[in-house]
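Okay, got some structures for you below.
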Structure 1
Amino acid sequence: MILTGVLSEQKRIPAMIKGSGSGSLSERGKELRTYLALFLILLVVFAVQSYRTGKEKREKLQKTIHDAWGKLAVRKYKEAEWNRIVRFFELRKNAGDLVVDDITWNDLSMDEMFKAMNQTYSSVGEECLYRKLRTLNHHKEELENFGKKTAAMENMEEKTKELLEIYASIGNLRSVSLYQFILEAEKLKPKSNAGHYTKILLLALSVAGLFFAPQYAIFLLVGMLCVNIYSYYRERSDVNNYTICLEYMISMIRYGEEIGKKLEEIDGRAFGGEIEKIRRLLKETKGMTKGMFLIGSSGVDDSIVEMVMQYVRMIFHVDLIKFNLMVRKIAKNLPYLKELYDILGECEAAAAVASFRVYLKTEYQNYGIPEFCSNGRICCEKIYHPLIPHAVKNSLENEHSVLLTGSNASGKSTFLKTVALNVIFAQTIDTVTADAFSLPLCEIYSSMALKDDLANSNSYYMVEIKSLKRILDRAECKVPVICFVDEVLRGTNTIERIAASTQILKALTEDRVICFAATHDIELTYLLEDRYHNYHFSEDITKEDVKFNYQLKKGRTTTRNAIRLLDTLGYPAKIVADAKMLAEKFENTGKWNAGNN
């Protein structure tokens with residue numbers, strides 16, 4: 001009986017264990033399904049939120065591009081970002097390039113002009129636009145081709161906006177210079193990934209230890225996570241700019257195909273050469289994109305995948321490992337990357353100029369295509385400055401050199417800057433702010449908005465004569481020169497100013513030089529009337545007000561209004577009367593006599 005009872009109990013125990021086990025597994029299965037359901041719900045929520053965020057960003061970008069089209073840009077620049085744009089021009093400048101030098105660029109406020117035109121959305125586009133405005137192109141065919149591309153984008157406005165969306169996906173590097181990286185990439189040497197692999201192995205061992213000695217392994221796991229994250233940010237900082245640039249280059253390659261397709265939709269004939277080159281370069285560089293998701297994207301990506309990948313990179317260093325493996329491949333593809341950079345930049349620069357043309361048509365009802373002549377003369381019809389609201393338009397007959405006179409604020413300097421600006425526009429973006437504008441292919445120099453150079457202990461006069469000397473030196477070269485001089489030698493006394501100005505301005509009318517100069521010295525209009533055509537600006541002065549009409553007129557000015565302006569602005573009557581008397585005495589006697597009062 002006892003044996004039978006024992007045997008019976010032995011049979012019941014496994015059954016109980018089996019029943020108990022099945023109940024436990026069932027409960028665990030329910031818990032697992034609950035956790036899985038929660039995970040899937042969270043995944044869906046993240047995915048939906050990511051989709052909505054992405055959609056809102058795209059809609060916001062589309063609205064931004066739509067609203068900005070055909071208007072002047074109002075973007076602000078940080079110092080490091082601006083330096084990066086200028087740095088590209090310096091790096092890409094070749095020995096034979098005809099560039100707008102710093103003095104001329106600053107005289108004409110070309111930084112502000114570039115910023116107003118810069119409706120680009122990528123680093124490649126804005127850098128190319130800046131470089132284009134500073135580099136004169138004397139190849140008529142290239143200028144005409146750029147004009148045709150610009151016209152095509154102007155006509156296909158909606159497609160061009162879609163193109164700009166693609167460029168916005170490539171993004172802007174802000175302060176990091178991609179071209180600097182491209183030039184330095186040849187010097188990069190691949191580093192060993194042994195340290196990264198060792199950290200990953202130790203991390204894997206600590207995870208495995210959780211199954212054998214969890215109470216100890218958990219400390220090792222936490223420690224390895226801290227070590228990996230700390231070492232990641234320390235090493236990432238050493239190559240951060242390199243990886244950012246690499247990400248950007250990959251974005252250029254990834255979006256290059258979309259850009260090519262969109263250019264074909266805009267005008268396959270006008271962009272035929274660019275489309276063919278893009279396809280060839282993408283074929284050469286396609287191997288660079290493999291596994292690049294490990295490094296990331298140059299743009300801002302809020303997708304759940306990218307967020308997860310950020311943690312993966314911190315813990316497993318996959319982006320640093322991939323970068324070290326990519327170093328040799330980067331060096332091999334540098335020539336293709338340089339060419340791709342230039343082509344993509346050129347196309348977005350054309351889109352920015354197309355937007356600028358729309359602005360000119362909307363605000364000023366016209367813009368023109370320049371004509372290049374060989375007679376060494378300038379002719380313009382209804383020319384205006386694009387940054388002056390409701391600018392007065394002026395015309396100039398077929399002239400060689402021009403001498404402008406008129407009172408202060410009458411429009412002399414603005415007219416000089418307007419003509420000079422269009423000399424640059426004509427030879428860079430095949431667009432002028434005038435109904436018509438003809439000129440010879442030439443270099444351009446100015447001496448206008450100069451200042452004392454205190455850092456080098458140079459007075460205004462020293463700065464001025466050095467500025468004029470650089471023009472005289474350049475005038476001896478074979479390339480024709482157009483120069484613009486405002487108030488020549490204003491930094492010295494009257495007698496020497498007139499004597500020296502006469503000889504300098506004569507020298508600036510040689511065969512290959514066209515000079516536009518403004519002066520208050522009426523004497524120069526007589527001394528140089530065989531070399532310069534005289535034009536002037538005037539104003540209407542009443543007892544209450546001064547009105548400038550800003551209309552360019554032929555001939556020298558016949559009125560002197562400086563003293564009358566003192567009266568209009570409320571200066572004491574005695575000062576005005578005595579000044580008039582003193583001027584009249586000098587005109588009658590040729591001598592200055594201030595009297596005893």
Structure 2
Amino acid sequence: MRTVQLNAEFVVVGGGLSGMAAAVAAAREGVRTILVHDRSVPGGNASSEVRMWVCGAHGENRRETGLIEEILLENLARNPDRNFSIWDSVLYGFLKREPNLTTLLDTVCLEADIRGKRICRIRCYSSPSQTWYEITAPLFSDCSGDSILATLAGAEMRYGRESRMEFGESIAPLEADRCTMGMSCLLQVRETDEPHDYTPPPWARRFTDDSAFRFRSPQLEPLQNFWWIEFGGDGDALHDTEKLREELLAVAFGAWDYLKNHPDNAGKYRNWALEWVGFLPGKRESNRCVGDYLLNQNDVRAGGHFPDIIAYGGWPMDDHCPGGFRTPEVEPTIFHPAPSPFGIPYRCVYSVNIENLFFAGRNISVTHTAMSSCRVMATCALLGQAVGTAAALAVRYRCAPRAVGQQHIGELQQLLMRDDCFLPGLRYTPPVLTREAALCANCGDPSGLRGGLNRAFDGVDEAWRAAPGAMAEYRWETPRPLAGCRLVFDSDLNRQEKNIVAVRFLDTPRVALPETLVRRFRLEYEDAAGNWREIGTFDNEQRLRKLTFEVIAAALRLTILETGSGREERIFAWDVC
């Protein structure tokens with residue numbers, strides 16, 4: 001075996017969507033970052049090993065943007081059939097193209113060296129390469145879901161459900177307990193044009209009637225993925241994982257046997273084939289870290305109007321029954337209402353007692369009831385992006401995570417909104433060069449391009465509407481040096497497609513980039529002598545585009561050349577720096 005010494009400015013443990021977003025956000029801000037992930041593919045519960053679709057906020061124009069939208073749009077462009085190997089490659093490529101990011105896959109964090117109240121080094125092991133990594137850094141983030149780094153570091157944590165009295169949460173149990181939501185092994189099945197037989201393994205559970213499926217729907221529907229095959233909430237969601245996997249797999253293969261072979265279904269699914277069963281349980285809840293604030297049910301219901309907002313949620317408080325599949329007489333989950341959006345404060349993403357530890361994902365500082373909403377992966381990705389951006393500020397100002405919130409929260413919020421993370425109640429402030437210029441267009445009202453809202457929200461829509469051939473122009477009184485620009489296009493934040501297909505019918509449609517996107521545009525500038533020169537013509541498949549260039553310009557012109565629909569579409573932002 002060998003030992004490799006590594007040094008970084010920021011280390012992220014856990015490569016699910018929250019950890020990926022944290023690592024990439026920091027790396028793009030110039031921070032030397034290392035991501036440690038214990039599986040062969042990144043993505044966590046969204047990866048091909050678990051295959052849970054990416055869920056998030058409900059409601060009109062509530063879809064999460066920023067890095068998670070970048071990933072999902074790339075998947076639409078590259079993966080119209082929603083093939084999971086291609087999806088894995090999208091996630092892998094998202095990490096590998098960042099020059100400031102080192103990714104260590106199949107690498108487990110096993111030890112943490114603590115000095116005072118700080119982590120100074122972690123020790124990790126890669127089984128495939130028989131290599132130990134000793135990694136030092138001033139800042140760390142636990143995005144592992146089960147909070148392995150926080151556990152090793154002695155961070156304050158919570159497990160289980162709080163009592164109703166502790167925070168006055170009406171949907172919490174009367175007494176505190178050690179119950180959590182359970183874990184699931186999902187299925188994927190496919191309809192074909194010919195019969196398929198199925199013989200269950202001898203250890204599969206046999207169902208003689210549908211009594212075990214009460215309140216559950218074992219039938220095949222477009223949004224079925226068998227999430228209700230769930231165990232572990234009434235036991236130990238950490239240490240009993242292997243035992244629970246056996247029980248989950250027995251039910252998973254047995255449920256398919258019931259659908260295929262039981263007389264109750266009378267050959268209904270004769271042409272259907274079992275395509276995949278997840279052998280890695282997807283977990284919903286275990287350890288939760290404690291920060292300077294614990295978000296609770298009442299904060300969620302009130303809309304989370306925090307001055308230090310850094311992300312938002314909008315999924316219902318989706319509180320699964322701890323007994324899971326063992327309790328067929330009880331509904332598998334209760335969807336308690338939650339507003340969409342509700343704000344999540346910065347004080348929930350750093351440790352109350354370990355000075356240089358962030359966290360993002362389902363293990364942030366929340367009560368069980370609030371976690372039942374915050375845990376979904378699109379929300380977790382927003383939290384990860386906020387943590388990575390905050391880490392970049394902590395590196396820049398040589399300060400601890402807590403100090404970022406105390407001294408630099410406004411800058412953090414502006415950086416997040418610059419990177420297309422929506423923060424309800426706040427507006428992005430464009431650069432001075434944008435605000436000082438005269439703005440005009442050959443059609444419509446372009447003023448919203450620098451209004452800072454960057455999406456339609458609650459009836460307010462300030463976007464510039466532009467068809468192919470439309471032009472907008474910034475002009476300054478004297479020529480100015482320009483370093484680049486930022487554009488936010490319309491990626492249809494009401495679209496409903498899932499990043500995966502669990503039940504694939506013969507007529508399951510392919511997916512594609514939204515027609516609302518601008519697909520091609522041109523940038524030109526007027527030089528000091530009054531001559532117009534082209535910066536470039538750009539194809540586009542993303543919502544957020546940042547372009548760098550160095551010119552001395554009296555004016556800058558944007559021309560829309562092509563939209564996905566061929567018609568007029570919205571452009572939410574164009575600013576110049």
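Read-outs: derived from the displayed coordinates by stated rules, not from any lab. Note that this is a predicted model, so its numbers are computed, not measured. Cβ atoms are built from the backbone, for glycine too; each structure is taken alone.
When helix-only ellipticity at 222 nm (-39500 (n - 2.57) for each DSSP H run of 4 or more, over all residues; to 500) is computed across structures 1, 2, the figure -6500 traces back to 2.
Out of 1, 2, which structure matches 17.6 when mean count of other Cβ atoms within 10 Å over residues 133-140 is calculated? Let's see the in-between values first.
On the way: 1: 17.6; 2: 21.9.
So the calculation was done on 1.
1.3 is what came out when distance in nm of label points 7 Å out along Cα→Cβ at positions 181 and 317 was calculated for one structure; which of 1, 2 is it? Checking each candidate, the match is 2. Quick one: percent of Cα pairs over 40 Å apart came out at 29 when computed from one of 1, 2, so which one is it? Computed on structure 2. Calculating distance in nm of label points 7 Å out along Cα→Cβ at positions 77 and 565 for structures 1, 2 picks out 1 as the one with the greatest value.
In terms of volume of the Cα convex hull per residue in Å³, for residues 189-252 alone, which of structures 1, 2 is highest? The structure with the largest value is 2. With distance in nm of label points 7 Å out along Cα→Cβ at positions 45 and 437 derived from the coordinates and found to be 4.3, which of 1, 2 does the value describe? Value 4.3 for distance in nm of label points 7 Å out along Cα→Cβ at positions 45 and 437 corresponds to 2 out of 1, 2.
When mean count of other Cβ atoms within 10 Å over residues 117-124 is calculated for each of structures 1, 2, structure 1 gives the greatest result.
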